[in-house]
Structure 1
Amino acid sequence: MSTKWKTLLILFAAALFSAGIGAAQEAAEPRYIEASELTLVGKLMDTSNPYWRVDTARFKGFTPTESNQVRCGAGLAVAFRTDSPFIALRFTRRPSYWGATTTLMASAGFDLYIKRDGKWVWARNQCFKNGDKEQGMLIENMDGTLHECLLYLPIHTELHSLELGFAPGCLAEALENPFRHRIVFCGSSYTHGGCTTRPGMSYPVQFERHTGLHVLPLGCGGNGKLQPHFADIMAAVDADAFVFDQFSNPTADEIRERFFPFLEKVRAAHPGVPIIFQQTIIREHGSFDTATRARNLDKMAVADSVMRIAVQRYPDVYYIQPSASDGSHEWTVDGTHPDDYGYYLWARSIEKPIRRILRRYGLR
């Protein structure tokens, strides 16, 4: 055999060998890292399960529903950076609630954002719905350059474990928290993310991405009612500011009875810290249902009355009006909750007034 043909055969064999290595690498088991070893964004406090929002062994008084809700990771996110061409997930969980108006993707799915040109850009989401123990691919075919990532957790699922999988040999490490300060958002299903299509679309986390402020969310659907045990949690949290959506769930009588004790407990624990209450939003199913409209307007009037007193009586207490509508009455899912665009409008409507207040305290 001539030298020329020997050379060609050697080159051909080398090419086959390289292709085999590449295929083997692609088929290799991902290298998994427990998500709690990366950076968890949105944590109110340390908890025995890192994916809970509140430690239910420490705080008492919850109803069974409330206890389930605070053990779900609504609004929490994992921050990391990687040059892996794929990201896989492996986890165990206990689903809490899959409702008729909140999508399965929001309730049980994962929502990935990647930073591009200084902005968080939606990248991919996945929902695994076959059982309590799952694994699968979140995203594939990335370009292999270094990316900063933010993975939002399901809003109605209690995670027992969560691992992120990366290609062997690729960089995968914790990203320093990309957000600043500690701003607590505490409230109702609106703050929880009810009727969103995916976990990254609640108004608090949209506000977080728009402003760069670190949001610590504790929304509990149907249960933001100015309860004393939620005031206890707020008193114990280390925060630079508080934003409350506490007039959406309680009745007018509950607001009258509970508001001032709730406020005074939080304020006594955090003197000099801004405490911002939001009025509730107009519910679209009151457009023609006169009884619903009357109840909502009555509740809003009581909220206005107690807040007029509060902002005069107490320093560092503020009152703002959110909006989840552009006037067209279109941006609702069920007549009570906004859709994703409605929550976008809500986040944008409170951005300027909250930032204006925070600047008075050096929070920029």
Structure 2
Amino acid sequence: MYKISIIIPVYNSDKYLDDLFSSLLKQTMKFEDIQVIFVDDASTDSSVPIIRKYKEKYCNVELVELDKNHKYAGTARNEGIKYASGQYLMFSDSDDFLFSYSLEILYNKIEKENADFITANYINADYDGKVWDFPIFNMDKYKDFKLDIKDYDKSFFVLNSSVCNKIFRRDFIMKHNIRFLEATPAEDSFFTNSCFLNSKSVYYIQEPVHAYRQRNKEEKSTSFNCDIKYFKCISRTYKKIYDIFKEHSKIGFYRYTYAKNMSYMLYKFIDSTMLTYDERIEVLKDMKWFYELSITLKVGACQEAQSMIIHKILDSNYDEAINYCKLVADIRTYLPKEIRESMSRPNSDMYHNISKFDSEYEGENNV
């Protein structure tokens, strides 16, 4: 049995596959202890021939080819789980890469703690692979610790939605039949939250284990190319995530998760360059339910500009909301990348304001 099965959805990633695969070959863990499962999702570039070369050379590399209709990553990841035989599961995006120590420290931690899964720090990288100066989570503030769903101070903050900076016990995933949503974005957020809600033991590692490549506009990054289908789908996904927290009577924790999602999603909308004016109106109407939760859950916006936009959405004044979005989008084009990225995360003041109402939601499914 392999120690780890790492599942990698692939779609037109021929520029980056060698970087990722090289990072796997350089792991301090023995490469033969790792099962590498590439799942091609109808690529039209040279991705498949590249992977076939890996497969010819290494017996622990597998290539799974889906049909010729491109889907979101959830389908590819679910298919990869079927082929996984490792004791633990990991996931990576095909344009990202890992550090040489990543698999070993994740494996050692989940073995030591007998945990259901481990989540770790991660760091952004430019489209050319240059790693940024600082990881996402402050290493002085967030040391290694055990997560607790009653902990609104740290646990919610380090539990990001991505599955790429985590390792999961395969038996735990199979026991609870946890799978990714298919044909929709944010499928990893649903998966991660489902794992957390069903888990008994989860730990955080302060060391960054995953480099997340920030692809620019010219490379058709989804940060700038979210179309109307994306927003329609993610609205449904966020509703499913909200529903699973309600089912587990964990609305108290969800309020903090919602704060992150609200800020993140609003900037996705602001930054998108693929929506017509009429489509923007349609998206705001479709997602109004989501922004109404800010009132229901007593979760305010993390910046004044966001607050102004959300109030216009709640008043159904979509024209002015869009005008505010344009102003913010213009300003963001002049800001350094680190500032733009940090704007999408709530600050400590916002979390402090959320905490004032914790007692109203603790242990209650009253929303």
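None of the figures in this text is laboratory data; all of them are computed from the coordinates on show. Because the structure is predicted, anything quoted here is derived from the model rather than measured. Cβ atoms are built from the backbone, for glycine too; each structure is taken alone.
Tell me which of 1, 2 gives 24 when you compute percent of Cα pairs over 30 Å apart, for residues 138-345 alone. Only structure 2 yields this read-out.
One of 1, 2 was used to compute mean count of other Cβ atoms within 10 Å over residues 162-169, and the answer was 24.1. Which one was it? Of the options listed, only 2 reproduces it. Where does the value 2.0 come from, among 1, 2, when distance in nm of label points 7 Å out along Cα→Cβ at positions 210 and 266 is the thing being computed? Among 1, 2, the structure yielding 2.0 for distance in nm of label points 7 Å out along Cα→Cβ at positions 210 and 266 is 1.
When Cα Rg over 2.2 N^0.38 Å, for residues 274-337 alone is calculated for each of 1, 2, the greatest value falls to 1.
Given that percent of Cα pairs over 30 Å apart, derived from a single structure, equals 38, which label among 1, 2 identifies that structure? Mind dumping the intermediate values first?
On the way: 1: 41; 2: 38.
Label of the source structure: 2.
Using distance in nm of label points 7 Å out along Cα→Cβ at positions 146 and 242, single out the structure from 1, 2 with the greatest value.
By distance in nm of label points 7 Å out along Cα→Cβ at positions 146 and 242, the leading structure of 1, 2 is 1.
One of 1, 2 was used to compute helix-only ellipticity at 222 nm (-39500 (n - 2.57) for each DSSP H run of 4 or more, over all residues; to 500), and the answer was -10500. Which one was it?
Value -10500 for helix-only ellipticity at 222 nm (-39500 (n - 2.57) for each DSSP H run of 4 or more, over all residues; to 500) corresponds to 1 out of 1, 2.
Where does the value 0.95 come from, among 1, 2, when FRET efficiency 1/(1 + (r/R0)^6) of positions 58 and 122 (r between Cβ atoms, R0 = 41 Å, to 0.05) is the thing being computed? Answer by label: 2. Matching task: 28, 20, 14 is the computed value of semi-axes √(5λ) of the Cα gyration tensor in Å, for residues 90-249 alone. Pick the structure from 1, 2. Comparing all candidates, it corresponds to 1.
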